[in-house]
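For reference, the structures are reproduced in the following blocks.
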Structure I
Amino acid sequence: MARPASVDERVTHHEARVNGVRLHYVEAGTGPLVVLLHGFPEHWYSWRHQIPALADAGFRAAAVDLRGAGASERPRGARAYRVETLADDVTALVEALGEERAALLGHDWGGGVAWVAAMRDPARVERLAILNAPHPDRFARSLRRPRQALRSWYIGLFQLPWLPEVGLRTRGYRALRRAFERDARPGAFTPADVDRLVAAAAEPGALTAMLNPYRALRRRPSEATALLARVEQPVLVIWGERDPYLGRELAQVEPRWAPRARTVRLPEAGHFVHAEEPERVNHLLVDFLREPAARG
């Protein structure tokens, strides 16, 4: 029996200059475009289970390294990493890939970027699939509550200068390794997976660039509120309920912000739901993307 091809054997590597930065992305498959957006502290390899499944299902899967991550360009300064800037990178990439519209699939920070991209440029976004990434308004309001503020303690830490880099680098990037090894279901990340993800974060300038989106969150409340708009596109939220960082109540999307959103909860999965239950997640994604409404 033939050995299944690894994700590296399935993808081709590309670069595009969009919105003033050079972005690296990988592609597999042909068909309707799906752009995959990773979270912290990952890069395109976060989607190693989803890229082949989407390609086999008849989609063109393009997994991008967000600015600062992986092999993408790392502009200096936190201001270059505001969420609306990252969102504009994504919609500009859709155009650069020769498509008018795409489905966006985002996890963690990439899910936040996907939400904002749909709000800022709905003509480019066909629909959203969100994995363990709350709607921005719901998350902002949740941080006023002690329980979620305690879960999200790291956000304040990551906004400090230089100290987070020092802490994350100590003892061979132990904190990053533990995020994958301890905070996900056993076996979700192989030792080779962890080594690969940590090696990308250890590249010169990468860790600071990957932390800069958190530093860019410091802004006046009125500026953050101005980002919000109603999302009319279909939205599927897939939520691992054992997430140590995000309370399960954050999975629900208020109809006033996204009237066509629905949530699927996976009780045994945690924050890295797409690595912990890849077959279930892939099945949900493919079914969602194939729904007739996705074609407009």
Structure II
Amino acid sequence: MENILELQQISKTFPKSNFTLDNVSFSLPYGAIGGFVGENGAGKTTTIGCILNTVRKDNGTVKLFGREMLDVDTALREKIGVVYDGDNFPSFWTAKQLSRVMAGFYAQWDDALFWHYLKRFQLLPEQKLRNYSRGMTMKLAIAVALSHRPQLLILDEATSGLDPVMRDEMLDVFLEFVQDERHSVLLSSHITSDLEKVADYITFLHNGRLLMTVSKNDLAYRYAVMRCRENQFRALDSGDIIAYRKRDYQIDVLVSDGEAARKKYHDVVVDHVSIDEMLLLLIKGIR
């Protein structure tokens, strides 16, 4: 399947903070939602900056819509909607004023669509943004990102600050967006339950390094965690172990094929693995 986004061996070093984004490679197909997870400081926002050319990478290649994006590629930028975790717009504006400003920035700005989202998200167009709650501010940023009709949404913690009901509605919006198979979403989030609902692929990042990318189907039907006693763990084949972590009297073992593990190790409990547990095993476990 053709990819809307491709990263090959992306590296970026920040000498003052002693942080390095180290040869990160992953891709996102058209018509898909990609989840991007990792602890605070893992490098997710830096990676997004490298994708958007707001952070100048040291090495590697980023392709959007099949080609590299240069600073002068305004037409290519029109195809990307971006929402950052934080204040996206000046607080003294209103949503109505923001619409007029955005119409000057984007050739494809759709004012009727923007007003549709204001109504859907219950945002008051005349209210100063300084009086918006955090959740309202995030909803407004998502409305803006959608209203210039992009093909790719890049969302950095875009569902943070939203209550569960509103988060669920946002997820519906993202699913509606990718019904058009020319569209995709890259969604960075600490709320992994959201990603389990909508993401087709999950990319795990830790300390600037890519741990792995897994498909939703593989996460649901292949990867698993084995709950072992000490003697059971010692009997495992090392080739079956991706990572393991000792907890009190139990050792949790991440495996890539839960069904094969059930057949091979009859006396060991094999459970479904969540995104959270997989992330913990990959980061805190021994690999």
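Among candidates I, II, the computation of distance in nm of label points 7 Å out along Cα→Cβ at positions 174 and 246 that gave 2.9 used structure I.
For helix-only ellipticity at 222 nm (-39500 (n - 2.57) for each DSSP H run of 4 or more, over all residues; to 500), the calculated result is -11500, so let me know which of I, II that is. Checking each candidate, the match is I. Among candidates I, II, the computation of distance in nm of label points 7 Å out along Cα→Cβ at positions 6 and 190 that gave 3.4 used structure II. Out of I, II, choose the structure whose coordinates give volume of the Cα convex hull per residue in Å³ equal to 128 when calculated. The read-out was computed on structure I.
Computed from the coordinates by the stated procedures, all read-outs in this text should not be read as laboratory data. A quick note: this is a predicted structure, and the numbers were derived from the prediction, not measured. Cβ atoms are built from the backbone, for glycine too; each structure is taken alone.
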